[in-house]
1. Figure out for me which of the structures P, Q the number -0.60, -0.71, -0.80 belongs to, where log10 I(q)/I(0) by the Debye sum over Cα atoms at q = 0.19, 0.23, 0.27 Å⁻¹, for residues 55-94 alone was derived from the coordinates.
2. Ranked on Rg/Rh (Cα atoms, Kirkwood Rh), which label among P, Q comes first with the largest value?
3. For the read-out distance in nm of label points 7 Å out along Cα→Cβ at positions 71 and 103, a value of 1.4 was computed from one structure; give its label from P, Q.
4. Rank structures P, Q by mean count of other Cβ atoms within 10 Å over residues 15-22 and report only the one at the top, that is, the highest.
5. Who wins on mean count of other Cβ atoms within 10 Å over residues 23-30 among P, Q, i.e. which is largest?
6. So if we calculate FRET efficiency 1/(1 + (r/R0)^6) of positions 47 and 79 (r between Cβ atoms, R0 = 25 Å, to 0.05) for every structure here (P, Q), which label has the highest result?
7. Where is relative contact order in percent (Cα under 8 Å, 6 or more apart) largest, in which of P, Q?
8. Work out which structure the value 3.1 belongs to, where distance in nm of label points 7 Å out along Cα→Cβ at positions 31 and 63 was derived from one of P, Q.
Structure P
Amino acid sequence: MPTLLYASTALAGSLAGTELASWAVVHPAIARLEHLEQVHAEKALYRRFGQIQAPQMAATVTLSAITAATAQRPTRTLAGAATGCFAAMLALTFAGNMPINLAILRWQEPGDPERWRTLRRRWDHIHTARVLLDTTGFGLLLVACIRH
């Protein structure tokens, strides 16, 4: 059981760290580029992040759910709450970020810079909520590890 909890926590930490770095470092840096440079950079990032993060997100939800299902209290409660955070993050990803990602991947260059900014602001707001959910889920698993 501790191995499963520790593995869940490590995977969740990796996901939260990647998302936090994307939010705090990568996307703010890209936002300072000229319009077409932003378009090219975001397209390249989405292709790469999609290959890595989609399986990582699914694995994080799955592993934390298995941890919650097999643990004793209070670990079960904490891991269950973490799973809820990760599931909500995944729902936001599918409902909010992925449609925007697809629109960006299909973006016809140069496109309307104002429409681009509107799209990016919407993506950033949804991403901020996802980062909060991921870091909260990770924090809950950390507390479960400490208490265990």
Structure Q
Amino acid sequence: MTLVERASQWVAPVIRGLETGRPLIDLGVRLWVANVFWKSGVASLHDWETTVDLFRYEYQVPLLPPQAAAILGTGVELVFPVLLVIGLATRFSAATLFVFNIVAVISYPGLSEVGLKDHIYWGILLLVTLLHGSGKISIDHFIRRQWMKA
């Protein structure tokens, strides 16, 4: 038995184990990043006047008046995380939150180095979901399976 054959006998079960866990990892990534945006949206609703003031004085969102930017931003933070969690329109939701994340970084000049690292981390997680898809534990997967039967 060659070295390659022995190595493949050891590696094959590890790869099968990783493949078995992939749907849970996909779901975990979606849950993690959705939680971040959801909490921000809930906090925005909790103190709406402060949210609007932040858009008026701190955030520099181009082309939108502060009230509209606050409504749109809070809406994105409340709708798209739910879609991510249930795995419906997952890639679209991840793309929307990815762009939203970039706009948030650009619009807030006072973002700290730690805050920037957090946004980069969330962006990477969103890219994983955008490029990889929702995984097997999702409504998207169920819909694909149903349509593929016909």
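Derivation of every value follows stated rules applied to the coordinates shown; laboratory data play no part. Keep in mind the model is a prediction, meaning the values are calculated, not measured. Cβ atoms are built from the backbone, for glycine too; each structure is taken alone.
1. Structure Q accounts for this read-out.
2. Q
3. For distance in nm of label points 7 Å out along Cα→Cβ at positions 71 and 103, the value 1.4 is produced by structure Q.
4. Of structures P, Q, the maximum of mean count of other Cβ atoms within 10 Å over residues 15-22 occurs in P.
5. Structure Q comes out on top.
6. When FRET efficiency 1/(1 + (r/R0)^6) of positions 47 and 79 (r between Cβ atoms, R0 = 25 Å, to 0.05) is calculated for P, Q, structure Q comes out on top.
7. Structure P comes out on top.
8. For distance in nm of label points 7 Å out along Cα→Cβ at positions 31 and 63, the value 3.1 is produced by structure P.
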